[in-house]
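These are the structures in question, set out in turn.
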Structure I
Amino acid sequence: MTKVLIIGDSISMGYIPEVQRRLADIAEVVHNPGNGGDSANVSAHIDDWLNAVEPDTVLLNCGLHDIKRQTGTRTYQVPIDDYRRNLLTILDCIRAADCRLLWVTTTPVIEARHQAVKDFDRYNADVTDYNAMAQAIVEDAEVAVIDLHAVALQAGLETVLGDDGVHFTQDGYDQLGRAVAHSLRQHIA
């Protein structure tokens, strides 16, 4: 049975049960320990996570934590140039481990909901910019992309995003999980 390592933040932690259920016949699907957080954290731990699982396929996303800003500032948790460097380092580590890689786009936010309950900001313009940076990198590396950003938009953000404007409802996570499982099945079958 093939091994799939999903590396990501709380969004991926929300959809992994649906992916595991849908791929139980062909894959052992595991998640990195806890919340993967931003690209700097993923870069710092990628070798450990790869060595612990020895996956055949890695599904990777980071970006939602990178774009966090202290309210009212332009200071990012991980500035976009650092994000780019971190992604290149992560890709090099995955290549060295000889794994198939699929990139997952960062999902959108409902800014007003987010700002009403969080003490930091996230903006869709930043999601767009960081997704574009990642897209250019993975396209250059000929990495397949699972566009969960588009899946979330098509599902209707008002109904699939929860009260914090970032995390999904159960139905939203199920929709993301179905999309991930469908794409993974195509790439690992």
Structure II
Amino acid sequence: MIDLIFSAALVSGYFYLLLIIWSILRPQQRIWPAGKASWQLFFYWAAFYLLVGLTIALIIGDWNSWFLPASVRWGLGLPLALLGLGLVGWGIYALGLENTHGVRDGFITRGPYRFTRNPQYVGDIMMILGLILIANSPLATVAGFLIILGFLLMPWAEEIWLEEEYGDEYLQYKISTPRFL
């Protein structure tokens, strides 16, 4: 059963990455961000949550099957996951749910957005890395890295859209604030 879940995670992960890459290469036909409630937005989030759900299933089903000692798993993984979760929460609070989900709801530069253009992605990456360490699973690691790769690519799709939507205001912000850190 775990092999089937892993195979499904690989397929959904590749599909999720394909949607993001499509949005980067074909911004006029983008899937992410859609900018309004649409089939594209639904399609993107369905692919994302499927991959996340399958990764959680791998974490549970393949728990502690690898080589990391408990001191590394919990000593490094737990603080990293909690710090990432805190940064994601702060980013969502500052940006709002609509903007977070890819629906235009005003340009925001407060909170963690003062320090990085993508604090939620930085937090998500930290959280996933922490969970990968805690899980100590090679299968969850592969699936988790597919999610992380998506978070690393998504700003390139979003930046085109943000420039279109917010113009000079975003361009000035882009110059003065780093993409990640």
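With FRET efficiency 1/(1 + (r/R0)^6) of positions 62 and 102 (r between Cβ atoms, R0 = 35 Å, to 0.05) computed per structure, which member of I, II shows the largest figure?
By FRET efficiency 1/(1 + (r/R0)^6) of positions 62 and 102 (r between Cβ atoms, R0 = 35 Å, to 0.05), the leading structure of I, II is I.
Supply the structure label, taken from I, II, corresponding to distance in nm of label points 7 Å out along Cα→Cβ at positions 94 and 134 with the calculated value 1.0.
Details: I: 1.0; II: 2.4.
Of the options listed, only I reproduces it.
Tell me which structure, out of I, II, gives 23.0 once mean count of other Cβ atoms within 10 Å over residues 6-13 is calculated.
Comparing all candidates, it corresponds to I.
Tell me which of I, II gives 24 when you compute relative contact order in percent (Cα under 8 Å, 6 or more apart).
I
To test your reading of the models, identify which of I, II gives -17000 for helix-only ellipticity at 222 nm (-39500 (n - 2.57) for each DSSP H run of 4 or more, over all residues; to 500) when calculated.
I
One of I, II was used to calculate distance in nm of label points 7 Å out along Cα→Cβ at positions 14 and 150, giving 2.1; which?
Only structure I yields this read-out.
Any read-out appearing in this document is the output of simple, stated calculations on the displayed coordinates, not a laboratory observation. Worth saying up front: this structure is predicted, and the values here are computed from it rather than measured. Cβ atoms are built from the backbone, for glycine too; each structure is taken alone.
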